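K.L.:
Next up: some structures, all given as structure tokens.
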Structure I
Amino acid sequence: MPRIRNISLLATAIILIACGSVLFNTAYGAVFKSGKDIEISKLHQLDNDFYVYGDNLLIDGTIKGDLLAFVNKATIRGNLESSANIGTTELVHQGVINGTLRVFAQRAEIYGHVSRSVLIFGQIVKLYQGSMVLKDVDLYASEVNLEGTVSGNARIYADTLYFSGIIEGNLDIDADRITIAPPAVIKGNLTYSSKNEVVIESPAGVTIVGTTTWNLPEEEKKAKSDINLTSILIRLSCMLATFFFAILIFKIFRPYAVESFNQLKNSFGASFAAGVVGLLIIIFCFLILLVSVGLFLAGIILISSDYFFPGSLLLVIFTLLIPITSFASVSGGVIFYSGKIIVAALIGHFIIGRLRSRHKILSSTSLFLGLVILLILFSIPYLGLYFYLLAGITGSGAIFLGIKKCNRQKNSEASIKTLEKPPDPVSQ
């Protein structure tokens with residue numbers, strides 16, 4: 001229901017503005033009522049405005065002022081001399097409203113008469129046969145069924161519209177699926193914006209006096225093309241940023257990069273397994289970080305209450321855990337991001353190796369070529385995500401193994417230097 005999501009804030013604002021105008025303009029002498037079941041029987045007549053908050057509202061009598069209601073269900077079978085502003089889950093209107101009807105509801109069913117305009121925001125809106133609106137109608141909903149009579153113009157924004165009523169003016173529609181069935185009558189022009197052509201059941205029984213205009217959603221197509229172009233530019237920018245980042249990393253951490261490259265080249269399966277384990281550790285550290293932040297805040301709250309000691313204990317423990325898990329999470333994320341760099345370097349190395357007999361590993365040319373190939377693979381719908389995960393997991397696993405081997409070699413070299421160091425003559 002995309003249209004409903006887009007207009008929900010607008011609907012709320014309109015209802016609040018309408019309600020606010022009623023409150024500020026006519027609060028003097030108004031009747032306020034709240035409760036579970038609120039009823040205005042046929043014997044009752046309210047001469048002033050009526051403000052309602054509760055569960056169920058039933059109006060069989062007469063209200064001469066404005067109606068403002070926030071209820072779970074509203075049923076109108078009586079006579080409202082002025083306007084009605086209603087926020088509800090379900091509205092059933094079977095009476096007469098001599099003013100304007102404004103509704104924000106999940107479901108709205110109109111059987112009765114409205115002397116002025118109707119504005120409804122909802123999920124399901126139905127104007128049944130026999131209902132009548134003497135001025136304009138504006139409907140915003142997921143599903144609209146209009147079988148009644150509208151003396152003015154009608155504007156409908158919906159996902160699905162079924163129309164078999166009478167429109168004295170123009171009918172403007174923005175919907176995905178539109179069905180017009182007999183005995184529908186449109187005395188003005190029919191203009192609709194939809195990706196699908198309107199479906200007219202039994203055209204001989206449908207009357208459209210004015211012109212019919214079908215507007216394809218070109219703006220949406222243009223927006224999609226703009227989004228696609230923007231997405232391509234963003235991907236290219238990210239690729240170039242990754243390329244320069246990789247060159248910098250290769251210069252600073254050359255031994256680690258070379259060893260990670262060799263690990264990926266010689267032990268692809270081991271790299272993938274190490275990457276899976278590393279990814280699980282990163283996720284675990286991130287979860288611990290979230291828990292640590294939550295318990296840290298809990299400790300701050302507790303030290304200001306009667307639980308000073310447990311609050312202090314939480315602060316001490318999680319003040320230490322937060323930086324540790326933050327460092328582990330960020331470092332793991334950087335390594336996972338760098339994994340695709342090692343994969344790109346290997347892909348470019350193999351391709352250039354087919355063209356040249358001699359070429360050095362981790363060259364800028366092979367790296368750039370590999371990044372371009374990965375960019376193409378990552379852009380494939382659906383499969384691109386799997387390629388991205390595979391490259392990130394396998395490459396990060398190779399980095400983990402490369403770091404481990406480099407550190408082991410450094411420790412071995414340090415041990416050898418310690419053994420080869422001549423004894424101190426003073427100690428002898």
Structure II
Amino acid sequence: MVDKYELIVRNAVLRGESKQTVDIAIEDGKIAEIAPVISAMGAQEIDALGNLVTESYVNTHLHLCKVYTLMMMDEAALKDYHGADMGKAMTAIELAAKIKENYDEKWIIKNVRKACALAGRYGCTHIRAFADVDSKGKLEGLKALLKAREEFKGIVDIQVVAFAQDGLVREPGAEDLMRQAMKLGADVVGGIPWIEYTDADIAEHVRICFKIAKEFDKPVSMLVDDAGDAGLRSLELMALETIKTGWQGRSLAHHARAMALYAKPYLQKLAALLKKADMGVVSDPHTGPLHARVRELLEENVLVCLGQDDISDAYYPYGRNNMLEVAFLNSHLLWFTTREDMEVLYDMVTKNAARAISLKDFGLEVGALANIVILDQPNVLEALRFHEKPVYVISHGKIVDQTKMNEIIKING
């Protein structure tokens with residue numbers, strides 16, 4: 001019998017439990033006990049007041065080196081990327097690249113700190129964060145993200161993606177820069193194969209990414225088919241390379257917007273291939289007119305989650321690193337409006353997202369790491385309706401200091 005725990009959350013309502021409350025005990029950074037009543041005392045105690053308590057949020061896709069850069073450039077890229085058929089998506093990326101001519105770790109880190117502190121405010125304890133690596137930005141964005149990874153360790157865990165935004169075949173020297181990035185400490189190999197000019201070069205881009213991943217024993221994240229072109233097939237190539245390389249469960253696709261235009265028979269084949277590759281898809285419907293066919297993928301038991309994607313940059317003017325807000329927006333865009341749909345949305349920013357980026361011991365259960373949010377609403381419907389910041393955020397068993405998060409936001413705003 002334990003007499004005292006480091007932290008106890010009392011009177012919590014769990015998902016699926018509309019009335020019954022439980023106590024949650026935390027010790028050594030983990031969930032030690034969940035019971036209707038825990039008789040032991042807590043060195044710290046939180047009263048959830050009968051409101052919803054869940055696992056924390058996970059952002060599987062954020063271009064963290066680009067946050068808050070929209071005001072530093074014109075809106076030409078934004079207009080092209082948000083064109084009705086996304087036919088000028090490549091042009092948008094080329095226009096957006098101009099900002100990187102002025103990339104400097106010194107100003108990038110300030111923006112990054114603000115975005116990470118917002119994650120701490122809104123209960124997002126894990127981020128897979130992309131840093132452009134190319135001839136213009138060099139390694140400046142990556143260095144800023146690596147610094148933030150250390151600064152926010154234990155509050156917001158950051159997986160840094162070395163991302164070949166401008167291509168690997170069409171961009172001289174990019175492959176060498178990617179290897180330098182991995183040697184500096186990047187956690188994930190990132191690619192965008194569809195940006196290449198030819199089908200042969202797209203396939204080569206995929207091959208290079210997996211070659212680097214094998215060299216450094218790291219997972220892969222790729223932005224695939226992010227344009228209004230039904231002929232784009234880099235998601236298929238990525239899945240095939242995942243299987244060939246033996247990288248099942250370590251490979252994650254992002255966007256796949258061209259999927260919106262695929263014929264049903266091809267989509268069925270693709271879903272089967274994704275399952276064989278044990279490969280998830282991150283969708284960000286709020287940042288572009290086209291998006292992956294989320295409901296159909298879920299019906300085929302493909303792993304799907306949501307990402308923030310961008311915060312006030314050349315591709316999207318809004319964003320707060322608030323994954324409840326992302327789920328709220330996509331409830332409308334995907335027409336996920338039944339209570340069952342809402343639970344699925346919630347999974348896509350918590351459990352599914354954690355699985356997609358291979359987080360271990362994630363969940364609101366005994367033995368899991370204590371990454372928890374205490375909300376001020378009684379259920380998922382109300383949580384989505386208001387998408388406000390949690391009353392408390394617990395990361396790795398510790399209550400996140402919101403005064404400190406607010407100071408960081410203010411200083412770096």
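Values in this text are rule-based calculations from the coordinates and carry no lab data. Just so it is clear, the structure is predicted and the values come from calculations on it, not from any experiment. Cβ atoms are built from the backbone, for glycine too; each structure is taken alone.
K.L.:
Given 0.40 as the derived value for FRET efficiency 1/(1 + (r/R0)^6) of positions 302 and 374 (r between Cβ atoms, R0 = 30 Å, to 0.05), which of the supplied structures I, II does it correspond to? All intermediate terms of the calculation are to be shown ahead of the outcome.
P.N.:
Numbers: I: 0.05; II: 0.40.
Matching structure: II.
K.L.:
Okay, moving on. Of the structures labelled I, II, one was used to calculate helix-only ellipticity at 222 nm (-39500 (n - 2.57) for each DSSP H run of 4 or more, over all residues; to 500), giving -10500. Name it. If you can, show how the numbers build up before the last one.
P.N.:
On the way: I: -17500; II: -10500.
This figure was derived from II.
K.L.:
Let me ask you something else. Tell me which structure, out of I, II, gives -0.31, -1.08, -1.24 once log10 I(q)/I(0) by the Debye sum over Cα atoms at q = 0.07, 0.13, 0.14 Å⁻¹ is calculated.
P.N.:
Numbers: I: -0.67, -1.02, -1.11; II: -0.31, -1.08, -1.24.
This figure was derived from II.
K.L.:
Using relative contact order in percent (Cα under 8 Å, 6 or more apart), single out the structure from I, II with the greatest value. Each step should come with its number before you reach the end.
P.N.:
Values: I: 8; II: 21.
Sorting by relative contact order in percent (Cα under 8 Å, 6 or more apart) in descending order puts II first.
K.L.:
Assign the value 0.95, calculated as FRET efficiency 1/(1 + (r/R0)^6) of positions 78 and 230 (r between Cβ atoms, R0 = 41 Å, to 0.05), to the correct structure from I, II. Present the calculation step by step, with values, prior to reporting the outcome.
P.N.:
Details: I: 0.15; II: 0.95.
Structure of origin is II.
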